[in-house]
Structure P
Amino acid sequence: MAGWQSVDSTAIEAYRWQEGVLELRFAENAQVYEYPCDEALLARFLGAESKGAFVNRVLKPLEQRARTRAQFALQSRTFESSGYLFTDERILGWIASHTDVRSDDRILDVAGGTGALGRYLARSAASCVVMDLVPEMLAAGPKQRDVLYVLGDATAMPFASGQFDLLVSRFAVHHFDDPAAVFREMTRVGVPGARVVVVDMVDGGARHNELERLRDPSHTTALSAPALLSLLAEAGITASVAAEREHTMDASRWLAQAHGDREPVEAALREEAEGGGPTGLRAHCADGALQITQTWVIAAGEGQRRQ
């Protein structure tokens, strides 16, 4: 095959690089895999002692983050839509009621998108920084004096250590390729004993994660509540489930928000609603409309008080 070059690796048979894309053929898999890759990253790949490990530890996470940027660049157009769950003040109020916000707090909203949660909490705090991976999301966030929008990767935050009193993240963990690394960074940039609040949906079982990935290619994994708490603990954050919510929503609006493969997801939901196999999203019909139900948790706690 034209342009293919052999590489010193037991896992990878050959590679081809062109126009910022690295193509790889694996020894035990005939399929060709593509990864976004500039010249500097190509040099790192070629110089890596283990090419397979480099793919798993570097290229795959970067691919996931590129997928997230692409997906949320599209979603940014409707993220601030009135009445949708991201701006719903009833939901924001529910989160705030389980978040210890103090008047002198410096808040960091991690993977905060357009900053709806950070802006809401900033009403009772000194300031808020909204950090997100997607420039279009930050640009779509309404601007106000006490809220700063910063472009950044949650696994390598662009902040010095010990900067924030309260760190929050909402509906983002299931998009992280390495949530443990994100939680370690939250610990690092928080002051000793910083308060941490993480809100996310939890794994509904059955086909939940499979269907979420079809609907939204940037979805990685919805964790169970124990798994979420375990990862927080490993990062030095002692947390517990402060609240749980069963949230029912219109399936058509949920499907329309993302830009994935809608048809098989909708078919599975309708099948479940008509008595078929479970999806993990508890699909049902109410007044002729297809609906789903997710379980959300608020995990709240504190980081380590460093000596």
Structure Q
Amino acid sequence: MTEDDPLEDFDRREITLAGVTKRVYVAGSGPVVIVMTEMPGISPHVARFGRWVRDAGFTVYMPSLFGRDGAVPGAEEGLAIFKAACVSAEFRAFAANQSSPVTQWLRALARRAHQECGGPGVGAIGMCFIGNFALTMMLEPSMLAPVLSQPALPLNDPAGIEIAPEDVRAVRERLEREDLTVMGYRFEGDRFCRAERFAAYAAALGNRFVERVLPDGDANTEVPPFFARHVVCPHSVVTAHLIDEAGKPTIVARDEILSFFGRVLRSTHHNSQQRRSDRPGTGALRCAYSLILRRTVAGGNTRVRG
């Protein structure tokens, strides 16, 4: 994916919430999934994932939070975007135990999108710089299916999680009360989302946090210039480092994410017993996931924990 993506198959909308206007790319029909881009913006790889979500039967809302929409991530341009985001008042790039202010706008977007599209609720996936935001969005009652893909903040604390203590307590209580699950994905050797961070999520959320750790050897190596120069490790599970071949661990992860959204968001009513038996990390789904990875990663070290 070496050329800019015009995003012509998405409806470009300017959405104002709490006095703040942002561009949001919308496509598809069905329950809402909010796709929150990784650094340095909505790249062709991010847009591809958005289309996969759309084609799986969802309405995709893809907000533009930074960068040049549709652009292939260049090394210098991407670095400038990253530096600007680090000092932006919307983000808390270097602060553990704090929630980024932009998550309030994203929670309002989830509420608006649910009102517009209906269904049991909303799903969301955050990636990289935005990776943790789907967790904070669980403070919004319409949010039901959060996915954290290689959450990278805070940048200066590998064991930190970018959410205020009172917020994570409220989210944990809700997960327990409503029998909900948080999915997390990372590569084993990711320098920006290390094992310490997933351990912190597990400590904060208990078995409501289900982690997937993929082997570094199954990451795509033909990546855009920004990743080649500045990331230099397996990082982007469902975008730049995804290998688009059947049976590859990244495709298994993508399919599990889509299945997770479908199972939660297509339910006509929230039966806790049904969710408990189908929750990722338990029962048949965990067994199937483990079996696929054993077949595709002979001798590998992928961990499936839940």
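Each reported figure results from applying straightforward, stated rules to the coordinates on display, with no laboratory input. A quick note: this is a predicted structure, and the numbers were derived from the prediction, not measured. Cβ atoms are built from the backbone, for glycine too; each structure is taken alone.
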* Structure fact -> Value 48, 48, 37, calculated as Cα extents along the principal axes in Å from one of P, Q, is from structure Q
* Which one of P, Q has helix-only ellipticity at 222 nm (-39500 (n - 2.57) for each DSSP H run of 4 or more, over all residues; to 500), as calculated from the coordinates, equal to -11000? -> Q
* When you work out FRET efficiency 1/(1 + (r/R0)^6) of positions 16 and 144 (r between Cβ atoms, R0 = 30 Å, to 0.05) for each of the structures P, Q, which one comes out largest? -> Q
* At a computed 4.7 (distance in nm of label points 7 Å out along Cα→Cβ at positions 32 and 128), which of P, Q -> P
* Structure fact -> The value 1.6 for distance in nm of label points 7 Å out along Cα→Cβ at positions 64 and 80, derived from one of P, Q, belongs to structure Q
* Asked: Which structure, out of P, Q, was mean count of other Cβ atoms within 10 Å over residues 120-127 derived from, given a value of 26.4?
  -> Q
